[in-house]
Structure I
Amino acid sequence: MADTAIDLVPGIQGLVTEDDTPVDNLASEKHQRLLTETLYSSWDGPGAGRPFLAAANVGVFALVRNPAVVPDVFLSLDVEVAQDWWQKEHRSYLLWEFGKPPDVVIEIVSNTVGGEADEKYQKYARMRVIYYVIYDPLRLVMPDVLTIYRLSGTDYERHNSLRFPDIGLGVTLWGGTYEGKTDTWLRWTDADGNLILTGKERAEQERLDKEQILQQLAQERQRADRLEALLRQMGHEPGQL
């Protein structure tokens, strides 16, 4: 009998993929949802036929014997969630199942014990995560509100740009209102630096665009009506010139 995927990876049934313990605060939770929802609502992805996975507060396992690292948000290109995602080996992000590490990891700092500047920094570098973003709105562990690292060799170096050109994305700090809360938010941008909209923002933009088109059509109709009236005053019947 052929071995199953679980049989081939000793100890996988012992992995703690979730413990049902609420660990995040309201601000972090809203940021997590904002950063994942926008990609699925308004981003076309890395290219035609190329899928992606964006997730929040999901364990990432590099080795079976090691506990998971749990980023606030991660993005991985060219991967898909398995159809049988309730199976143990598909509930979390197992590097040996997906075949690659995430491309971007984002940590939202809300206390001084999360290890974002040291322990997680080292783990993400060992995993070969290309971009590591630390958003520290209160400057609890970092000197800057936003710090971006890019993998260089086996370690990270500061990435002095808000763009990730090899991924077609970027990030920015945006002042505005999301789900009724006005604050400064970490947001995704596209390859040109434009804000990637939430589903609600995109629907509103489409509504405004439609209204603008209707207004333009109405203005053109009014101009046509005025022209017809002017022609009649001059003794010409419109359409018979």
Structure II
Amino acid sequence: MSLTKEYRDLSILPVSKEKWLVIACDSSAGIGKKEHDAVEIDPAITAAFCLRVPLMELLCYGAEPIAVIDLIGNEYAPTGERMLRGIKDELAKAGLSAIPLNGSTEENMPTQTTSVGITVVAETTAGKENFQMQETCSLIQLGQPYVGEQVVKNRQKIFSYPLVKALRAESGVIDMLPVGSKGIRYEADLMTKDSEFQVHFSEVENLDCSAGPATVILLAVKSEQEADILARYTELKKIGEFKKR
């Protein structure tokens, strides 16, 4: 019988009485400098944003990344080399330059589209409980939903790792969840899974838009600390509430 637990987009594997491994991954294709790519951009940026997704998932969960594995579906030179540069730059932004990086490139076949998959392995304290909503709280949004060319145009507007880490450390923030291709509505509903609560949106724009490479994070914030957190973090906005059914 497998001991692996699935939680949201994470796989959690107990490895000892003290530690669990937490695994997250993402993939990207058709975004780069090759002949049949749908979006033209430096492959370094493609790989950086592909890495960003699992890193954000793990940081929001509260696990510490310990290793990165990249699977590049293209030749090492020049595409893979550019991707590795992007991965290393992104790890530096996240304060993770020292963790091991391993992977593979495609050296047997010519390729006409850019492709990369990235897995990040993290660890956390054994026995960490998965979140279950138990109180009325506010739904707060960080970031805007961008995908494809919009990501390229708005790169400088996308929130940083230090900001996410600071929010994760706030006592009033009881849950955080990155938004990807399924949109804000889907992820907000996921935050209420197995609970007696449901989402009531006060804003209805962009609820079903893809947020691409995790360009939005949703926060569940204790109602009594909402005003203080919104005042100190001007990047945030309230878009709804979680209330009992």
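Where a number appears in this text, it was derived from the coordinates with a stated rule and is not lab data. All values derive from a computational prediction rather than experimental measurement. Cβ atoms are built from the backbone, for glycine too; each structure is taken alone.
Work out Rg/Rh (Cα atoms, Kirkwood Rh) for each of structures I, II, then name the structure with the largest result.
Once Rg/Rh (Cα atoms, Kirkwood Rh) is tallied for I, II, the winner is I.
Among the shown structures I, II, from which was the value 1.10 of Rg/Rh (Cα atoms, Kirkwood Rh), for residues 83-122 alone calculated?
I
Between structures I, II, where is relative contact order in percent (Cα under 8 Å, 6 or more apart) highest?
Numbers: I: 14; II: 22.
By relative contact order in percent (Cα under 8 Å, 6 or more apart), the leading structure of I, II is II.
One of I, II was used to compute helix-only ellipticity at 222 nm (-39500 (n - 2.57) for each DSSP H run of 4 or more, over all residues; to 500), and the result was -9000. Which label is that?
Details: I: -9000; II: -7000.
The correct label is I.
Can you tell which of I, II yields 12.5 when mean count of other Cβ atoms within 10 Å over residues 179-186 is derived from it?
Only one of I, II returns 12.5 for mean count of other Cβ atoms within 10 Å over residues 179-186, namely I.
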